[in-house]
Structure 1
Amino acid sequence: MTKQRKEFITHCKLSGFSDSTIRDYVNGVASLAKRYNKNPAKLTENQIKDFLVELRDQGKSDKRIAGVFYGIRKYFISINQEYKIKSIPTPKRVYHIPTVMSLNEVNIILSVSNGAREKLITGILYASGIRIGELANLRLKDFDIDRKTLFISNPKNGRPRYAILSTKSIDLLNYYKAVYKPKDYLFFRGSNKNDPISIRTLQLIFQNIVKRSKINKKITAHTMRHSFATHLLESGCNILNIQKLLGHANLSTTAIYLHVESSTFLSVNSPYENVDKEASKPEFFMGQPGLNFRYQFS
């Protein structure tokens, strides 16, 4: 690792970024350096602009381009060359409505989870709505069984919080502890009970569960978090409480679930229900001038 890269990583860590964000930022700067085969600190403003335009011309997604841009911007700020990116427009932020499972689909995921470990992984993800990275770092001391709560000490945004547990997830926890006998971390690496399981391993376990479910949706571990939030909203839970449970710093982040929750706005009757019944019959239109359906739809 070069001294320059190490200093950039240190700068990002001091800024409070997660490991995954730091990795993305470093990769973005590395791709810029590779494009010109040159120390990125020596590149010009026009070279940076041309590189970003090339990414768009190559058909890279808005999300990908934005990620590279933020990494490059952070890098030049860290070396006191912010002037090189001040005139570059910030890529538009793309909002995606998250994929959410129905309650029946959640039941399928839970039912095809095999063994104590898989059942606890899916059980906690849905019962608590925590991120998979938070799940990987859970310790036994983080559980408060009496209060049915879970303490997230090292979340993505650096703001510790409490999450909720259910009686069913507590039962799964007790079953898992009896089988695996963890010492410190809830999920540990191989036979070493003093090291936490890797996030990648948890992701692979979850992907295998999804394959067995045969659900025809793009489902990741984060889909469990989306489903947790949406199902709470549909059951009438206050969105401010959901914000706290998810650990969102801004309500606008939680508000995305207002676009997903369907129990209210999709249950509204279409105004077409109020038109005259006689006028809505097919035979009514068949007799009207200029409305020959047989011709139009043949």
Structure 2
Amino acid sequence: MTIAVTFLPRTAPGPLPPIAFIGGGNMASAIIGGLIQQGVAADNFEVVEPFEEARTRLAQTYGIVARAEASEALSRCAVVVWAVKPQTFAEAARPVRAFAADALHLSVAAGIPSDSIARWLGTERVVRAMPNTPALVGKGMTGLFARPGVESADRARVGQLLAPTGELIWVDAEPALDAVTALSGSGPAYVFYFIEAMIEAGVEMGLTPDQAQRLAIGTFTGASALAHSATEPPSVLRERVTSKGGTTYAALSALEAFDVKGQFKTAIRAAQKRAAELGEEFGRG
């Protein structure tokens, strides 16, 4: 199993056709907001969202009139984005199927196998996406898998649709999405976890909470930017900061004494295993 990295152009392959969103929560809003910033009109979207609060937010923020239930209005949409909770996908698919037989379907619902989606919707034009929460600020990482029925033009359309959320990576085998889920899908929580620890340590050492937070977050931001732009691997960047007998050496030696790297990799594998389990659980029906 390998992961193929595809750098997609930010230029659009033609105007976007009407797009339906089943679910109008945070991830749907991130995609819609990014597209509207690029000039896509609010009337280009059809949104089905059962919760009135979310419908009101879409109307106030983007001028989109969302509907509580699926209707014939979906039939004008060439792309349907599934942004529902995994446990509600099968139920939500039933009323939509009649109106979206010819559409390309893009699922950002975690854990639902494409076999199940294809079966519920009666189509092979299905793409699964595993985004992460930095997509909300245009800095996300999204893993993508396309079923054989998805053509190159469909892939380009998905790239155009998700480009405002951040970087995209296509994988050539669906099980690789479990690894994507464990690494980047859950990854922001790992970063926040370490930021929390750094802030707590800073306060314990006498800094104010504000000082500790600014230092911790700024350090992660700067180090990530450096790693992103550097030609050397992170291991080399780490070595450059680590002088034997110095402060960084003392800190890393303490981490190695507790096998923090090994424990961290074990944690990520646990997330991968759970992602596979959830796929089996939610894919029934």
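Computed from the coordinates by the stated procedures, all read-outs in this text should not be read as laboratory data. Everything quoted here is computed from the prediction, not taken from an experiment. Cβ atoms are built from the backbone, for glycine too; each structure is taken alone.
Have a look at 1, 2 and say which one yields 17.1 for mean projected area of the Cα convex hull in nm², as calculated.
2
Rank structures 1, 2 by relative contact order in percent (Cα under 8 Å, 6 or more apart) and report only the one at the top, that is, the highest. Each step should come with its number before you reach the end.
Details: 1: 16; 2: 19.
Largest value of relative contact order in percent (Cα under 8 Å, 6 or more apart): 2.
Taking FRET efficiency 1/(1 + (r/R0)^6) of positions 46 and 102 (r between Cβ atoms, R0 = 30 Å, to 0.05) as the criterion, which structure among 1, 2 has the greatest value? Can you show the working numbers first?
Numbers: 1: 0.05; 2: 1.00.
The structure with the largest value is 2.
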